[in-house]
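Okay, got some structures for you below.
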Structure P
């Protein structure tokens with residue numbers, strides 16, 4: 001085959017696993033042969049709309065078979081897939097559409113208001129609306145129905161871009177991480193080597209696939225191995241527990257909050273979860289009470305560390321080491337290397353904390369149309385700068401100690417303070433602002449804004465939250481606001497966020513301080 005990228009995966013599975021279920025969605029099921037036919041038709045329908053190698057096609061929606069069809073159809077053409085986070089605002093989505101230059105948008109009718117509000121002055125020429133119920137009549141289904149079914153093999157190699165995933169910018173501007181076909185393939189191979197993924201796997205997809213963790217660690221490795229994806233468009237504990245029992249789910253991936261909510265649900269004790277073999281958890285460490293709740297049912301957690309830019313796996317911690325290496329993010333994935341360096345870029349010995357660098361065929365080469373940011377993201381053009389601080393023990397296990405970029409992880413969503421701070425500074429009456437993460441029992445951590453008002457101006461939490469509504473996704477909006485007269489600063493005038501967290505980082509917001 002000429003196509004060595006993602007676009008050839010399901011075509012090959014059509015032969016190897018033609019009658020095996022590839023996707024189960026509600027009451028409907030698609031075999032690999034059926035999925036391959038739909039992908040071929042969509043690829044030809046996109047060609048008829050002018051999509052060619054290098055074109056960008058955006059998808060706005062939660063987990064749905066059309067997400068996978070669009071991803072693999074783009075791969076078959078050599079086009080670039082642009083999955084969009086449904087929790088973003090129209091303004092944020094419009095930026096992604098314009099920056100990527102997407103000419104086609106595919107989205108479900110349930111999100112049509114959001115999609116229409118996001119189009120604005122964008123390069124999108126064609127908007128294919130699909131029905132939330134798989135296979136129901138829609139513009140998307142009619143486009144497939146009118147298209148030819150044949151597979152057309154074109155040259156796509158591992159260096160070609162496959163996906164652009166937008167990450168919130170540390171400077172306030174989102175960056176498009178360009179993930180190549182090779183990045184996604186090698187990440188999938190890392191997963192197959194380091195985790196027990198088998199051809200009879202049934203992976204319940206509850207985290208949205210527009211996040212690279214769900215796509216790269218769950219969906220793609222399972223399909224590459226010939227397993228089955230059971231899709232749910234949103235997380236709801238009772239439906240997840242019912243699906244585990246009904247479909248004999250073997251693997252589940254989520255964040256600590258996901259597993260906590262399942263274990264605390266009334267149906268937990270009475271649900272048959274004996275089919276589960278693999279639980280993976282990312283975002284933050286699993287609380288001991290959650291770990292113990294699953295251990296009582298004979299289950300353990302595999303953890304890990306990664307970034308959008310690493311497609312996303314960098315390290316993995318096997319379930320059997322979750323206690324002996326408690327707090328660790330694990331060892332580097334099989335085809336990936338990790339190094340800890342000092343501010344000058346020199347490698348540090350075991351036990352000493354420094355910046356975490358990552359290299360391997362799963363690491364991006366560039367950000368979309370940002371050559372300076374791309375160059376700055378690497379040391380020697382080879383080692384990707386994670387912006388996170390950590391150390392390795394004498395066995396090579398990685399421990400995360402801090403985040404240079406101050407990123408907040410709230411319920412599995414990445415929040416960059418700079419983006420929130422920039423939006424708050426647009427509010428008249430705000431002299432200065434710093435956003436920090438504070439502990440939260442449900443979400444792990446949530447953002448808190450520490451605000452210095454303009455002298456003589458009364459600013460309230462309601463003022464700030466109302467100002468941010470519509471500008472930022474809800475999960476990015478600070479859950480609490482603290483007013484202060486000044487910030488602790490370095491000699492150069494930079495805010496000392498470490499000191500700020502000591503003063504304002506408790507679970508209970510302090511009153512106005514001076």
Structure Q
């Protein structure tokens with residue numbers, strides 16, 4: 001948030017400040033009267049897009065420090081909310097801050113409970129902000145903001161009292177090891193040294209400070225006030241009074257130098273923007289809507305930037321592609337010119353280039369898909385390798401084309417009578433155009449087994465046929481068995497005769513393969 005509306009609320013009036021570009025600008029102030037509220041509502045018109053931060057510097061503020069059991073998560077928050085409701089029932093502006101854990105025993109949580117005990121002072125101003133739809137982001141108290149103003153050496157003090165003089169009065173905040181213990185706001189007309197002594201006596205009575213132990217006091221004063229030494233030594237000898245210029249405290253927080261402590265606290269809240277000290281509940285809904293709207297704007301801007309980058313990348317790619325296209329066109333034109341120049345010096349071609357190219361493609365197709373027997377013979381060779389008891393005696397191979405009758409045992413091989421289909425015009429598929437033609441193989445083989453072992457002869461032949469049938473597209477047909485096993489045929493021969501079995505161990509297979 002670069003532009004913020006800062007509201008400083010005191011018991012007498014509400015002053016408006018504007019934070020923009022790390023600079024704090026003054027605004028109008030409004031009294032706690034009906035007329036002041038109307039003027040404040042009118043001044044808020046047209047500022048619905050500026051988030052607001054409220055700093056409540058009120059006397060009606062109470063602090064309590066408790067030791068609560070260490071409970072984490074939602075259960076711990078519920079326990080602390082219940083303790084807050086028990087301590088202050090009449091105000092919604094109450095909060096609990098866990099400041100650490102005890103070093104011994106159960107190691108309970110050290111919890112600081114704080115509340116603005118008079119919500120009537122805040123209610124009309126918050127209603128005016130809500131009526132004008134101002135996004136109220138947080139509600140702060142100077143007591144909890146003042147911890148950021150302590151120098152590093154002051155955070156190590158076991159007891160420290162921070163004194164600041166505001167327009168609403170003198171605020172005194174008591175710290176233990178850099179943690180806020182309580183805070184009180186005295187009247188503006190009071191003396192700072194006397195109020196510090198009263199606070200020390202209160203701490204002694206509350207057993208927070210030993211009676212004879214000096215109290216370290218750190219006062220934030222303008223340079224003009226520091227020139228005169230404080231009268232604390234005469235008023236309260238047990239106060240160890242130290243002074244730090246407001247300008248030095250502002251420089252530590254990277255804020256503009258000022259002699260007004262209210263501006264210091266407002267600038268600290270605007271620059272750091274910590275989480276709200278007191279919960280606002282439904283009064284923060286316009287801030288949630290404002291933040292959601294800003295998130296949508298930011299995401300839209302990111303998407304628009306991505307689209308612009310993508311469009312720019314496409315334009316650059318298109319420009320590069322056009323440049324490459326021109327280069328390729330020039331290169332192609334040069335090649336065409338060189339080709340035409342080289343062709344002009346050559347004798348006339350036998351045929352057109354397209355026809356020659358087609359002839360080359362046909363030749364490559366015939367070489368790749370032609371009916372060559374190498375493939376089917378390789379398949380047959382692998383089957384014979386796995387069947388060593390089979391010996392090939394005769395092999396005939398032929399390629400078939402669509403429309404031609406399949407070759408059979410009576411007409412496919414030498415010695416068979418020719419048919420009109422064989423002398424008809426041959427199909428182009430016989431040479432592999434447009435695809436490889438089916439092939440047919442007729443083979444004769446014999447089974448090498450012992451004599452009279454008819455079962456082994458049949459098993460060997462069947463295994464050989466099955467080996468061939470495993471090839472994709474291969475169809476195997478047994479044309480002739482090694483011996484006739486039909487039941488109506490009379491057996492002849494002599495058992496134990498090698499010649500008889502040798503004549504009957506030959507068989508014939510017809511193979512049809514579609515590659």
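Derivation of every value follows stated rules applied to the coordinates shown; laboratory data play no part. These numbers come from a predicted model, not from an experiment. Cβ atoms are built from the backbone, for glycine too; each structure is taken alone.
Here helix-only ellipticity at 222 nm (-39500 (n - 2.57) for each DSSP H run of 4 or more, over all residues; to 500) was calculated and came to -8000; which of the structures P, Q was it taken from? Please report the intermediate quantities before stating the final value.
Numbers: P: -8000; Q: -12500.
Checking each candidate, the match is P.
Work out the source of 0.45 here, i.e. which of P, Q gives that when FRET efficiency 1/(1 + (r/R0)^6) of positions 253 and 357 (r between Cβ atoms, R0 = 25 Å, to 0.05) is computed. Computing FRET efficiency 1/(1 + (r/R0)^6) of positions 253 and 357 (r between Cβ atoms, R0 = 25 Å, to 0.05) on every structure in P, Q gives 0.45 only for P.
Looking just at Cα Rg over 2.2 N^0.38 Å, which of the labels P, Q belongs to the structure with the highest value? Present the calculation step by step, with values, prior to reporting the outcome.
Values: P: 0.97; Q: 2.26.
Going through P, Q one by one, Cα Rg over 2.2 N^0.38 Å peaks for structure Q.
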